[in-house]
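Next up: the structures, one after another.
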Structure P
Amino acid sequence: MSPETNESATPGFDVARVEAWIQDHISSLAPPFSWTRLTGGHSNLTFALVDQEGIRAVIRRPPEGKLLPKAHDMGREYKVISGLADTAVPVPEALGFCRDTSVTGADFYLMSMVPGRAMYELEDVEEWLDHEARVRMAHSFIDTLAALHAVDPKPIGLEDLGRPDGYVNRQLRTWYGSWTVSVEGAGYDDERIHRLHKLLVSAVPPQGPARVVHGDFGPHNCMVDQSGNVTAVLDWEIATLGDPLADLAYALNGWGDAEVEGDVGLLPGGATTAPGFPGNRVLAKRYADRTGADLTDLSYYRCFNYFKTACILHGVYARYLLGQKSSEGVDLPALYERMLTTIDRAEAMSGSIVGVD
């Protein structure tokens, strides 16, 4: 048994078997470890490890129980951080990946522990970053995304991460399908979603060269040091090849517009609501300056992402009401209102999109 470790405190991990596997496959670590569970990272089981030499690492596996196909893909995460290792995108060092599910019931991987702190909520920013560091963090955040989208996936072995073409069309099909199948469970439909879907399908901009898209790029998935520099991007499990402008718009939707009074982004109390951050227009311009991207169709991509987010929230809301997810401690009315707010934003943004009948 590892120091400071007991089996009930390490769900999903057979500590003895996992540490034996690490002993045989990762020479830079010296088990036994102390294990400390980390929060965040979706529902994946994530632990900080400290070995006998004081070296720190992170181990990660999917949640226990039956999973949806392609959900919680540890192999994808490991492949991406391995591929990005020698690029300008800050990622943890990939230490080892175990495909043998007999070890602990699922794939798992290990990566280095990166210093810094993820920014989930307003309080995280207030505790961690002064006002000068907040400006630096916003700039580092968007520069990191620009660096990701500058990477050609083929030379780094990520050209097979997903289909390179038709990204937005596939996303529209997936998330509209999610909305329609969740209507009964959620007890709610909204005609605006159907109108938005028709408009968005009719006006998809031509896609440029495919790039690795993170899919959930936000301050909650970035480790940040106290100077405001992004030290690592985490949680690559839904990364794929796609349209970088869709990835950009998703990131921008999380930030408020400093030129619109009271606009603090999508999530009240979220990290980007802290005072001192530049608005999303500043970040969009900085991204364009660094990448040379044409942002003529940015309103389309932002509308698309509001639509997508509304569909995701609708599906989550339905699963709570159906008892497929525990709603203990969940503010369901707030979740419902957030969904409606997101639809409102999608509809407002749609006014600048010209569809094709």
Structure Q
Amino acid sequence: MSMKKILLSTAILSMMALLLSCGGQESDDNTEVTIEREIPVKVMIANQSTEEFVKTYTGTIEGKKQAVIYSKIAEAVDIVHVKEGDIVKPKQVIVSLDNYGASSSYQQTLSLFKNAEKNFNKMAYLYEEGAVSESQYDEAKTDYEVSKASWEAAGKLVNIQTPIKGTVTSLLVSKGDYISAGQEIATIATIDTLRVKFGVNEKDINHVKEGSKVNLVVSSLNLTTTGIVNTVAKSADPFTRSYQVEAFLINSENIFSPGMFIRIEIIMDVLENVITVPRKAVLNLDGKDMIYTVKNGKARLKGVSLGVDLSGRVIINSGLNAGDTLVTLGQDYLEDNIKVKITSVETGE
């Protein structure tokens, strides 16, 4: 037999022996090897803290003294004497309407007044000379006074004045506009001190007292300041069933303006030594409020009793103790007693 055939036969025999050896042996270990998975979670350490229970209402900023001015006649705007931001004095003319317009009657009353004035001056001279009787003089005087009052009244209709000192915070007309009777023209307000009016429901009104502080939030300016409650209505509005509250806001730097939308935050209660958690950490399972804590590397499902909601956080009345490790992210994928891997820890403060 050639050497090549001998080597080939030897290789085949070796492979057969190996196959027989593998097939003939049984494993002594028949148990399955199971690798327990770990669910990644974020957690927080529960702590006690002092929390403010706040209710939020909405309102609009107004001047402490404020006058909204309307036109009393329908007429065209002739002159606008002011602009927004101007400071005006009482009885200052801010808008003049066309005094030749058909609705104003200004020119007609002016003509009557001039005639009455001329006649009165003549009758006064004649009366002093004894040329006319006292009754004739009195009649001329009365006609003069009536026509003067009519002319002045017509003048106020076309020359629109502000009744108070303040700042022009709103100006709604321009030269050439034709305005209707009852149309709003402008708003004049004092702005060094502003006021906020808002309605509070019956359940909360007992927490609002005259002289108490409220937080005022102006989102458009990203600013929060403090206001002082000035008045609280003794009875509810019959239509809204809410109680009208007025708070004052000091505006010495002229940051805020009448017309701004504002949120009013009222501190209803101060809650001491309470545990608060993110509202999203609480699960509702079969109608029950539940949380997951972590102990010895495993998730523990626990029932809790909830208290007051605090803007995204909620007070835990029972079921969670200070120092417990609460799952805040990843809880939707957990089961009781499953192994977890903590990826980050925050302190619940």
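Summary table
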quantity: Distance in nm of label points 7 Å out along Cα→Cβ at positions 99 and 203 derived as 6.0 - corresponding label from P, Q; calculated: Q
quantity: Mean count of other Cβ atoms within 10 Å over residues 171-178 - highest-scoring structure of P, Q; calculated: P
quantity: Of the structures P, Q, the one that 20.8 was derived from, the read-out being mean count of other Cβ atoms within 10 Å over residues 75-82; calculated: P
quantity: Of the structures P, Q, the one that 17 was derived from, the read-out being relative contact order in percent (Cα under 8 Å, 6 or more apart); calculated: P
quantity: Origin of the derived value 90, 29, 15 (semi-axes √(5λ) of the Cα gyration tensor in Å; candidates P, Q); calculated: Q
quantity: Structure responsible for -7000, with helix-only ellipticity at 222 nm (-39500 (n - 2.57) for each DSSP H run of 4 or more, over all residues; to 500) calculated and labels P, Q on offer; calculated: Q
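We did not get these values from a lab; they are worked out from the coordinates using the rules stated. Keep in mind that what you see is a predicted model, and the values were worked out from it rather than measured. Cβ atoms are built from the backbone, for glycine too; each structure is taken alone.
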